[in-house]
Structure 1
Amino acid sequence: MTDLAQRMTDAERERRWPNVRPSDAATLILIDRTGRTPKVLMGKRHHGHKFMPGKFVFPGGRIETGDRRMSVAGMLDPVVEEKLMKRVQRPTLSRARALALAAIRETFEETGLMLGSKDYGTPDVVPDGPWSEFAAAGVFPELDALHFIARAITPPKRPKRFDARFFAVDAEGICHRVEGVVGPDSELTELVWLPLDEAQSLDLPTITGVVLEELEHRITGGMAPELPVPFYYELNGKFRREEL
């Protein structure tokens, strides 16, 4: 695996912003394993964004209120729940669940792809906002299909800071698509499915490249929920990697 310290040293290190507390956020990596070589979905951020313009990323964003109330089909694996609550102030199962739902909702908002099932009819509890479109399509988000891959906190004095959890899910979980979400005037201007090694050649945020390497090791390990989950953060000016 590429040396983490070197990769972080090579990243842009400008730190002229006031320090802020990181926001809870979640990211979803879609994996297509139908062929010989697994592929992941990457999206290119609009060049007009102040935060990571033009970079290729996984879809994701911060938790919203509705993520704590949306109905689901299938709960998170207990091992995943346990790891999501480690090294967290005031850990709760509802917070772990909301992180997983945020990853699914953000993926829909940025790509038009809904992850879940149409086998259970219309969800009974549906908050206002993007989740109403899941109800209109008859889609229940499914949490038991999610794998917890990594956690990373943005270093201090960056323009935005996130305490991000990286989930992964097989592309076969896509059960509905809304066209026209991605385009030249959207948050993501294009989507590409690429093998992991080709994805590494894109213009990526540093942590995205690191998580791609972690994902490769996890795929090799059979995606078992018991596998350790790396946790990246900075302490006293040095980058650390722990395992949850």
Structure 2
Amino acid sequence: MYDSLQLSKITEKLVIKDDLKKYYRFRPAGFYGGIATADTVGCNLRCKFCWSGNSVWNVKNTGEFYSPEDVALTLNTIARKKNYRRVRVSGGEPTIGKNHLIKLLNNIDSNLLFILETNGILLGKDKKYINELSQFNNLHVRVCLKGCNLEEFSLLTGAETGFNYQLRSLGYLRDKGLSFNVAVVSLKNDKKELYEKLKDIGLGKIMIEEEEIKLYPQVQKRLKKEGLIDYFK
């Protein structure tokens, strides 16, 4: 077991250098009907179903450092060439390195929607982070919950902390009026417990997206090792 907040600090030291952050790939992708994607390095969770490989488990030897301006320019260029209306950061946790992310958002074309795919832990830990994000009108936050409760969160991620911060981030996003949605990865058919938690924070009517887990070879290998492969199949 590990502390997701402590892992955040350790990871940030490896993937952030001043305002630079590590990325390993820039690409067009078919998700959301077409989206320009920058794949970053480093995460504060070790989800057993994660499709990322070296970008999560071997951050020291993966990727190169890029300025937020260069990342934004590349995303803007891909979107323009492909006639996309959306951009994102994927492959790792984009909220690691707040200054980098804020500067990146400042350089995204205003006519493009930036989809922030996050586990929400750092947003739930620091309300001021969400206050800074609220200045961007072309931002949508997609928070993916890892499980329906702390026990399932720990089963799926191996972390002892983080689930409550995920939930807290949703309340903060609501309070600041940001555009956001909730996704969830869960082994449970009955998600009533999660629905009740969301109801308690005033989000009882929010739609929940069930995240699709692609069983790439490395994902299957990890899930088999953890004895979870049958649940995901």
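Every number in this text was worked out from the coordinates using simple rules, so none of it is lab data. Keep in mind the model is a prediction, meaning the values are calculated, not measured. Cβ atoms are built from the backbone, for glycine too; each structure is taken alone.
Points worth noting:
- Which of 1, 2 yields 0.70 [FRET efficiency 1/(1 + (r/R0)^6) of positions 83 and 179 (r between Cβ atoms, R0 = 41 Å, to 0.05), calculated]: 1
- Among candidates 1, 2, the computation of mean projected area of the Cα convex hull in nm², for residues 75-170 alone that gave 6.4 used structure 2.
- Highest-scoring label, criterion being distance in nm of label points 7 Å out along Cα→Cβ at positions 163 and 195, among 1, 2: 1
- Rg and Dmax of the Cα atoms in Å, for residues 43-106 alone from the coordinates reads 14.4, 40; which among 1, 2: 1
- Top of 1, 2 by relative contact order in percent (Cα under 8 Å, 6 or more apart), largest first: 1
- Which entry (1, 2) yields the derived value 43, 39, 33 for Cα extents along the principal axes in Å: 2
- For helix-only ellipticity at 222 nm (-39500 (n - 2.57) for each DSSP H run of 4 or more, over all residues; to 500) computed as -7000, the structure of 1, 2 it came from: 1
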